[in-house]
Structure formats: C-alpha cells, structure tokens
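Peer 1: Take a look at the structures below.
Computed from the coordinates by the stated procedures, all read-outs in this text should not be read as laboratory data. Quick caveat, the model's predicted, so the values are computed rather than measured. Cβ atoms are built from the backbone, for glycine too; each structure is taken alone.
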Structure I
C-alpha cells in the first residue's frame, strides 16, 4: 500500500475532510490532496507527526507504507471538535483529561492475587 493510499483510507475511515486534516496539520487542503495522490512524496517531519496524530497511526506508516495503528479509534466527531480548537484550548482539554485519568477509579492497581 502506498503512503497516499494510507492517508486516503485513514482519512475516509475517520470521516475527516481534506480541510479538517489540513487545518490540524497546518497545511492547505490542496497539500493533503497532493499527499494522497503521491504528488508530494516527501513530507516534513513535523507534518508527519501531526498527520499521524489525526489519522491515529504510527508516524512510521507515513514513511514505510505499512499501517501501524497507534491508539484505539476515537469517534471522528471528537477529532473534528478537538481539531477546531486553538492550541490554548487544546491544552485545557488535555489537562482536563489528565485530571480525570488521575482519579483513583482510572488508575490500574497491581493484581492482588499474585502469590
């Protein structure tokens, strides 16, 4: 599978538009189209990282053409909402998630039955 096919397939699977991906990565929709078509084969490292985040794949996939998922699929409406936020508001959301995950009910406890 080509890198362009990976980008296209993941974008479609997550229900993302060219505009949404471009906005998240910091490029125009025409650049995303060119990545998918293979007209731009070499991406900058910072763009690879951001693109892999929104597509929920390992950055290596965008270099090798081998799909490696990095996180469980997040509903695309969450991604769209998060993508619309500026960096300050994203930091607020990230902080809230960290706070929630630090609650005792989310902290994995060691297995007490190991003996």
Structure II
C-alpha cells in the first residue's frame, strides 16, 4: 500500500495513516488560491542595502493555497524568535495558525 513508501522519519513520530486521516477530516473549507512559491524559506529571500526584499528560486512555483508557503517557512524557522519576528512583520491578523498546521502536515506527504 501507499503508506509503505513513506519515510516515517518525516512524520515527527506520528503514524502516517493517522496523519492522513487527520488531513481528510480537517480539510480547510476556505478556498483561497494564489500563486505560491513552493519552497518559501529564508534562504530564498534576499535583502539589499535598503532592506528591500526579493524572493528568488521559483523552481517549485504553482497555484495553491498561500498557507502552503507559510507552512514551509514555518517549518524552517530554527527557534521561536525567528518565527515570532517573521509573523510580527507579516501581521498576525492576516494568517490562521490552523491552516498553517494543516499545510505543514500535508507537506509530509509531498516528498514521498
């Protein structure tokens, strides 16, 4: 079956079948779609001398939920200070932590 092909180390100690069932039962009702980077993380954000940012490496660009990109960058934060600094700048009122959690778990299945 499909679950035998999965590297369980990617599942943070959670059973892949249980994680998959959680995804099905928690599928977002929100249908927001946009252009997504697909590999949005700090190493793909460049700053110039004036602190203007540019996003590079668009090799995984796709159409999907912007929360997928937020889940990817959230995964790569090394500590809570990095995470809180990013979201403070991002403006807390503009994101839903439950959607980030959903797309974070969904990403476990993407690199199968």
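Peer 1: Hey, mean count of other Cβ atoms within 10 Å over residues 14-21 derived from one of I, II reads 17.1; which structure?
Peer 2: Derived from I, not from the others.
Peer 1: Between I, II, which one scores greatest on distance in nm of label points 7 Å out along Cα→Cβ at positions 22 and 102?
Peer 2: Going through I, II one by one, distance in nm of label points 7 Å out along Cα→Cβ at positions 22 and 102 peaks for structure I.
Peer 1: Given -12500 as the derived value for helix-only ellipticity at 222 nm (-39500 (n - 2.57) for each DSSP H run of 4 or more, over all residues; to 500), which of the supplied structures I, II does it correspond to?
Peer 2: Clearly, the read-out refers to II.
Peer 1: OK, next. Between I, II, which one scores greatest on relative contact order in percent (Cα under 8 Å, 6 or more apart)?
Peer 2: II
Peer 1: So distance in nm of label points 7 Å out along Cα→Cβ at positions 38 and 62, computed for just one structure, reads 2.0; which one of I, II is that?
Peer 2: It must be structure I, since only it matches.
Peer 1: Another question, if that's okay. Of the structures labelled I, II, one was used to calculate FRET efficiency 1/(1 + (r/R0)^6) of positions 6 and 78 (r between Cβ atoms, R0 = 25 Å, to 0.05), giving 0.45. Name it.
Peer 2: Source structure: II.
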